[in-house]
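What follows draws every value from the coordinates through simple rules; no lab data is involved. Treat the numbers as computed from the prediction; the structure is a model and nothing was measured. Cβ atoms are built from the backbone, for glycine too; each structure is taken alone.
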Structure 1
Amino acid sequence: MKTIDELIKKAVELQAGGLLTGQIADELNVSRETATWLLVHSKKGDATAAPKDIYIDWSNIGRSSNRQRFIASSLTDMVIECLSKTGSDIDVIVGVALSGIPLANLIADELGVEFATYHPNKQKWEPESKETGGTISQNFANVAGKNCVIIDDVVTSGTTLTEAVAVLENLGAKPVAIAVLIDKKGIDEITGVPLNALLRVTRVDKSE
């Protein structure tokens, strides 16, 4: 997808498929505000300016397990470098659903540690809901009392990762690092947990 019209069309298709605004934002790697704008714009065709956001399409990596493996190795290298500075060990790699899971699985295998998944509650991203917590899947590793590294694909607002850190801490885990493919927010930490990104995207706007 290269144009706004294509993004709007995709957002409408995802909504027709039953996805809510938060899920659409996650699927398109855009902010919730951008996803809302795409849906409203499609129905009303208003001239409201689009939110300042950057659309990320990393499907050329995602469609190839071999390319994912190379990216996972790069993320692994960053994690090791980060933790060498703090002296922390790794017990569990936690993949954020959906797109962070395949990368996290490869990283856990490379490091020889346990693997867990965090599922953000996208249903709670709707405006009428105040509850935003997610869950750690019981089908994978237990995180209680363990040092955890969180893996995701794209940081847009930081909300999902903030929630993930809070959920892990509430379960008695210790998040020691976060690694992502792309950071659109330009931050170095999430609630005190170091954030490492292979790519940082910065939007430069001309001053009025």
Structure 2
Amino acid sequence: MLTDLKTALRPALVLTALFALLLGLAYPALITGVAQILFPHQANGSLIREGDKVIGSELLGQKFTGDTFFHGRPSAAGADGYDAAASAGSNLGPTSQALVDRVKADIDANRTSPGQSVPTDLVTASASGLDPHISPEAALSQVDRVAAARGLKRGTVESLVRRHIQTSLLGLIGEDRVNVLALNRALDALPRATALDRR
């Protein structure tokens, strides 16, 4: 009886150890190595650097305030939003007065003229609270504010937005979008406005 148990257990234990080594160590190490060789930027978090300093990631939204920057989607992740350690939505339902008040405030903040519609993604948070993208419509709706605040021609800022539109994969997967951090970095890289630029 004991011999039969040992005979039955031995292959199970050997296979468990073998697959733990293969699937728990060898396979992840192989995939990590291949990713580091072929896609090092993506494998390391798509980090954005200025010199030696990491200033963000292409995959994580950041909070931008003030009229001189394009704003991303609202975030309920953490106390102040955009907290990667507290990624989540607000879980507030459509009857929540706190949600209604927040959305109304965001609509008022993003409306530049009476009766103007505000793109939905500027007043609704994503499920993660860390979405780095907004729709092209949301970015274009902010052009007048940003151009005026920076003293730039509207056409210059609009052209910058249009150059930063990322299209859907093969026209089928995903939606057209604009990465807010990349757009704001490109905006900061523009030459300072002169009196001639403002005409």
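Supply the structure label, taken from 1, 2, corresponding to distance in nm of label points 7 Å out along Cα→Cβ at positions 94 and 142 with the calculated value 2.7. It would help to have the intermediate numbers written out before the result.
Numbers: 1: 1.6; 2: 2.7.
Going through each structure in turn, the value belongs to 2.
For Kirkwood radius over Cα pairs in Å, for residues 70-133 alone, the calculated result is 13.1, so let me know which of 1, 2 that is.
Details: 1: 13.1; 2: 12.3.
Derived from the structure labelled 1.
Supply the structure label, taken from 1, 2, corresponding to log10 I(q)/I(0) by the Debye sum over Cα atoms at q = 0.08, 0.14 Å⁻¹ with the calculated value -0.28, -0.84. Walk me through the intermediate numbers first.
Values: 1: -0.28, -0.84; 2: -0.42, -0.94.
Value -0.28, -0.84 for log10 I(q)/I(0) by the Debye sum over Cα atoms at q = 0.08, 0.14 Å⁻¹ corresponds to 1 out of 1, 2.
Thinking only about distance in nm of label points 7 Å out along Cα→Cβ at positions 22 and 118, which of 1, 2 has the largest value? List each step's numbers first, then the result.
On the way: 1: 1.4; 2: 5.6.
Ranking 1, 2 on distance in nm of label points 7 Å out along Cα→Cβ at positions 22 and 118, first place is 2.
Supply the structure label, taken from 1, 2, corresponding to Kirkwood radius over Cα pairs in Å, for residues 14-85 alone with the calculated value 15.7. Intermediate results must be reported in sequence, preceding the final value.
Details: 1: 14.8; 2: 15.7.
Among 1, 2, the structure yielding 15.7 for Kirkwood radius over Cα pairs in Å, for residues 14-85 alone is 2.
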